[in-house]
1. Which structure, out of I, II, III, was volume of the Cα convex hull per residue in Å³, for residues 40-103 alone derived from, given a value of 93?
2. Have a look at I, II, III and say which one yields 12, 46, 36, 5, 0 for P(r) over Cα pairs in 10 Å bins from 0, in percent, as calculated.
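No value in this document is a laboratory result; all are computed from the given coordinates. Here the structure is a predicted model, which is why all the values come from computation and not from measurement.
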Structure I
Amino acid sequence: MLVLDVDGVLTDTRMWFDGKEWRRFYSVRDGVGIKRIMEAGYKVAVITGSKAEDIRARVKSLGIHFLFEGALDKEPSFLQLQKESGLNPEEMAYVGDDIFDIPLLQAVAFGATVPEAVDEVLEIADYVTRRPGGCGAVREVCDYIYKYGAFSSR
């Protein structure tokens, strides 16, 4: 299973207000990568501290299996994900970029981050993407998983 953060990973952290709500930019390439590994049999989940309609719409449009939102403390959502999916952390990869993501990055078999992640995350990640968050970083991780068929490093 691939588990993703949103802000800074699926997006570049920038937001704009459309008059009614805050919006984010998402990469089409990331979406293709997500679809590709799902077609290969991987499940995908999103655990985010944000709670927003654009996130729900993006998750739905991609057919992502699990969404946990409004989770600044991500560990309870991660435990719930394990329960709902029947998978354990050794069967998961996680992509995150901030201090809230550290417990999950340390728990999974393969922890990845983006180049602009906070220093504490860069120090512990198994893999740092070449592409920035929101600009193909998730596609890069998906291609890595697709190419190698399993999680490496730990």
Structure II
Amino acid sequence: MTKKLLKKLGLSLLIVFVLAQFFGPEKNSGDITTVDAFLAETNPPEDVKVILQNTCFDCHSDVTEYPWYNTITPVNYWLNDHIVDGKKHFDVSKWKDYSLKKKDHKFDELIEEVEEKEMPLPSYTWTHGDADLTPEQIKAVVTWAKEVRTKYALQMAQPQ
């Protein structure tokens, strides 16, 4: 390629990048009270509640606290993809709409993901140091989640 062609290509890419900054995905900025039903029903102890707020709610509820770099395209699309995928698998803002069986299944998955350190995602903990769970925090979340599953099992065992 000639030097002139490379300059034109570079300038074109720069223009596309600058224009792209004016566009982005819709933000996940709902009402924080959408998590209230989940918290009321599952009744996490205060330490677990803080863990949930710091590690789960950004991607698994209708409310995301966006970092400053979310204003940069294409980063904002990458983050949005994580949020959409996270809510597809586990959405505490839709908790009251889940059946008892589905809630139990979601907690089964939560236990597995946390125990195997699959959640929170490493890409999330890179920028959210308080989301990198210690063994004690993992134990607290898993213990709480197992208690919730026990409660759901008792409810499912009761005759309708």
Structure III
Amino acid sequence: MSDQLTELAFTVSGRVARPAAEVYEAVADPAQLSRYFTTGGARGRLEPGADVTWDFADFPGRFPVTVVEADPSRRIVIEWSGEHTASESGRTRTIFEFAPIDDGARTLVTITESSWQATDAGAKSAFGNCEGWTGMLAALKAWVEHGINLREGFYK
């Protein structure tokens, strides 16, 4: 058995002081997502079969997002194109998990994205996305708990 690294992935998580259904909606609903994360706007609800695109001020141009799975209040799985991915399709897979904690008063949000080539270029792409999802979690928390858009004016 080889111990050699063959692909890169990461997981980030954070706790939001709202019930899982409310936190899930803040991610699935394009109107809310556009208020705190997709600085150029989101189109389409995160549900299988929807025509979904995201636009970011720091990476202009609409990114097509494929929704693989949506289990309300629990889980969303998306795929989108990436650079230096380990998949033949040139796409990465991102899993959002929403776990109720503290008797449902709070939600543990976990985001896992995979996979990139185990190369310098693959690591740069993976680290960039890890930074993006970590920022998204902070922005999600500020938005859902306090109605504050942390990303406003941050990128332009």
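1. Of the options listed, only I reproduces it.
2. Only structure I yields this read-out.
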